[in-house]
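Next up: the structures, one after another.
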Structure P
Amino acid sequence: MESKYSELYDKFKKLGQGHVFNDLDLVPEDQVGHFLETCTTMPVEDILNNYREAVAISETMHSSKIVPAESYLRIDNFSDDEVKSLWSSGLQALASRRVAPILLGGGVGSRLQFPHPKAMFKPGLLSQKTLLQLQIERVMRLWEIATGGPGHTSEIPFIVMINPQARDDWLQFFKETNCCGYPHTSIYSFFQGMYPAVDLDGKIILTAPGKLALNPNGNGDIYESLERPLYKVVKKVCDGADVYEFEESGVNTITFLQDRVDIVHIFGVDNILNKVADPIALGVLLRENLNILNKTVDKVDPEENVGVYALRDNCPTFLEYSEISSEQANSRDATTNRLLFGQANIVNHFLCTSFLQQVVQQR
């Protein structure tokens, strides 16, 4: 190994990851440099710390005190006048450009046997619209309602977290759909992190000599990703044809949000019924002066395979369905007969940007 990389090797070896550099003599010479540079920029200490933290949480999980979530409001308890007031307040926030939807669009539709990002999936509607098209049209319609009718071009920034491996897919999709009719000047993207997989012993996995087993870092990567550059979607003409590109905006995503909006709505692409930038939820957040609001729906069955909100050692959390015992899953409120662990996590989160910035900075 070249002397300039000897320090890198020593660092990995000290962390128990020296195997990463095994058999580099089998790797084509023109690929070795790229591999070593990738290892140089890899936050290996953070990766191993995350692994140890995950193991520690797993080992203490069964000794944690788990109780049902208590602090929630039910919309069916609101009066008609209350709903109208909340709706109006939420629309005012939208009209003032104080809200930005953030779509967690990193996932690929593998379980749907769809080889592209799930946002591009057509769920079988007669209209042949994709999941993203449905979400975007709801934002455009809200903007029309909030600003007084059709003909108003949406100025709400629509932000998508993208898997960097799907970069070309997204650009092609934007081209083919003309950004689903949304003004491209209001669409922004930031890229999800790619991290090497580790085995149960905390060893970084390689698929072959000089090839890391890289994977997208999941929706939880959003906090770290918000500190990465924000990209504008730019439309250009090349040889008479439209070409879409990602162009750096000059700021990171969290700075853009802090400067431009007060509230973000973070949501998953999977939910075809999702009310993007729901004015009623926005109204509740503003009225109650909350930093964060999570929308939830009732589980329809105790054994339904969905994560739920709860308190773990008095801290708000959500539990995967595999973490709940059968006794907990079936326990009900004596008065209402509702499931005590029945508030399903549907990946629907409203946050004040000032609070979100604090979370990002404290990581």
Structure Q
Amino acid sequence: DMPVQIDRIEQILEAMNVPVLRVDGFEADDVIGTLAKRASAATGCDVFICSKDKDMLQLLDKHISTFDIKTDTATDVTTMRREMKVTPQQFLDCLALQGDKADNVPGIPDVGPKTALDWIQKYGSIENLYKHLDEIKGKRGDNLRSFKDNLALSKELVTIDCNTPIEFDPKALALKKFNEPELARIFSELGFNRLLTQLGLTAPTSPKAAPTKKTLVLAKAQAGVRKVAQDFTKPTSTKTASHDYQLIDTKQKFDKFFNQLKKQKLFAIDTETTAINAMRANLVGISFSWQPKKAFYLPVKAPLGQKHLSITEVRRKLTPILADESVKKIGQNIKYDMLVLKNAKMPIKGVHFDTMVASYCLDPLRT
């Protein structure tokens, strides 16, 4: 299904002013490797490759790291040497030994990632491994002898080409504002309503159709429902108060917030996530409010360099309160938040009110 979506993806990226770089005849890994090396050399800046692909580890140097957006962790040369006990160049030998069937890299049969890593940790390189071949017994030793010719090809195939012919202009890659009207048009066309809301975009209006007898009857009924809704939601005061929205991104702030939260018998809750589909979404943060114009946001993930809370500590403290049925919870489409928090091992009980459901009851014709 992916090929038919590529045009759409590129439309969205263009509307977001995100550059799309490609070189015919070269794989994405080669383009990424080339850009990473050139960017660090040209600017002296640190480069983060957002990928879980272990092949990228061969690119690590003092300026280049990989970053896993799902676990919010970075891997640099120091981390690699500490945890894997090999250098980026040695890791390339590991990849050649283990091979990769999906990419038609032959490697050595019956040699997996663990065995390859153990050998390179012990012997330092493929060349030195073969100097100690008499120490490798059994079938794996036999395979090393029989399939030695595979290794030159395997190493060539797993090596990322950092010299692809691509133009590199750091200024062209600078962060730019979205083309909001175009992005809103595309998201509206695709039905990405939650993304429209998250980005604060307004869907483009379409010409109104001429009213029919049926719509006139419905409109009359709607007017009556809206009158009830307006009476129900009429503000008790028009006085403007200052907002107090607090970012809870340190342990000290979290402890202070938690002492207030545990005294509440009713609060509103909302989640920030990575996806519209609750079953695929990862939790990014949680918002709480129990009085007008005052709210708290608890990030459990954040952009690189920004502070956030430990998901383990947040889970440990919040789970009992979220699971307490005597503490009433309010939400907007709270079923979504319940699924996300359940997957994050913080199930919610005691749901008291859902403003989206209430909105539908008061104004069922609203879209």
Structure R
Amino acid sequence: MNQGGRIRVGVIGCGSIAQIMHLPYLRELDDRFEVSALCDVSPGALAAVAARYGIPSGHCFADYRELCSSSAVDAVLICPNGSHVPPALAALAAGKHTMVEKPLCYTRREAQEFVTAARAARDRKGLVTQLAYMKRYDPGYQYGQRRVQAMQAAGSLFFVDVRHMHPSNDLYMAHHPVSRAADVPASVRKAAQREHEDAMTESLGVEATAAQRGAFGTLMGSSIHDIYSLRGLLGRPEAILAIEVWRRNIAALLRYPNGVRVNYTWADLGQLREFRQEFACYGADERVTITFPSPFLRSAPTIVTLQAMAPDRDEPAHTETRVTSSYDEAFKREWIHFHECIAQSKEPHTGAEDALHDTEFIIELAQEIRSIGERKPGGAD
């Protein structure tokens, strides 16, 4: 820590999510954190972000290993393209606390390596490893989570309908001043592509279809928010009952503990700027719906809608209550939690094991995708 007691953070990956969310909130939380070092494979992006945050050239790196070994860094945010496991392992080996963005990686092997290293770093050095699953820190989600878990405990929850309507991210990012530079070396780009292809082959097999590979990218890049949010509501999934992919869209039927069924839909809206991510949770006599805004709209609240029948038997009426729990930003809250875990030696809400479970389940989902021949009603071909 610096002389003021603040945690010095090195950021690996200076892309959109770092510029739009993480870096601004680290600056806002300047009583707890100091951005002390940066790393990116794009010289232009690195220079632009360093100038914006006043990071000296001696604390700017192209190689993440140099940042991890820097004495100017206490904790590392890992959010580059590709697998996050190699920089996470380097950070933990160097004695740094780690905040790791999604997706962690694309193979079970790497996810297990990460968990093993995180456990050892915690037990031997007291290091905190937190997954940046920001929706789990959203105050609206947490309010809805308590209501849904009460339904689950009472045995009334039986069905959850999840709809994730996803337009192009650019439609919600255009108003943010993001510095981009087309100067990543060709050799770095080619190596990253090879790494990604090899990881998909390792997880899905050499005979994986184009549909499986395409869906795998969507599941890891976007659906993972739904997967970890569902796990926070319901626990770990028990079975994949059905899954289908058409065009760039995904539909699945899943079974969770206590016989709860989840109907899951992820749809590509293209250029229609109407983001919607909704979890409608049905009990015997009530419904709790959690509706997230686009993650690129800072401090836009997550709305929880509570629906039930009025208790008056003489005048039965359907009631609907709209709850705005808070305007606190989930990205900011996850950093506050990270600081608490370091300062108080606490376990984070979203730890390394969470990422392992999610990685394994997404691989299973992608493996279940098959080319299903359509049949006409009545069984005729």
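Among the shown structures P, Q, R, from which was the value 188 of volume of the Cα convex hull per residue in Å³ calculated?
P
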Work out mean count of other Cβ atoms within 10 Å over residues 27-34 for each of structures P, Q, R, then name the structure with the largest result. Q
Distance in nm of label points 7 Å out along Cα→Cβ at positions 115 and 147 computed as 0.8: which structure among P, Q, R? Q
Kirkwood radius over Cα pairs in Å, for residues 91-170 alone - structure with the largest value, from P, Q, R: R
I have 2.1 for distance in nm of label points 7 Å out along Cα→Cβ at positions 243 and 355, calculated from one of the structures P, Q, R. Which structure is it? R
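Values in this text are rule-based calculations from the coordinates and carry no lab data. Just so it is clear, the structure is predicted and the values come from calculations on it, not from any experiment. Cβ atoms are built from the backbone, for glycine too; each structure is taken alone.
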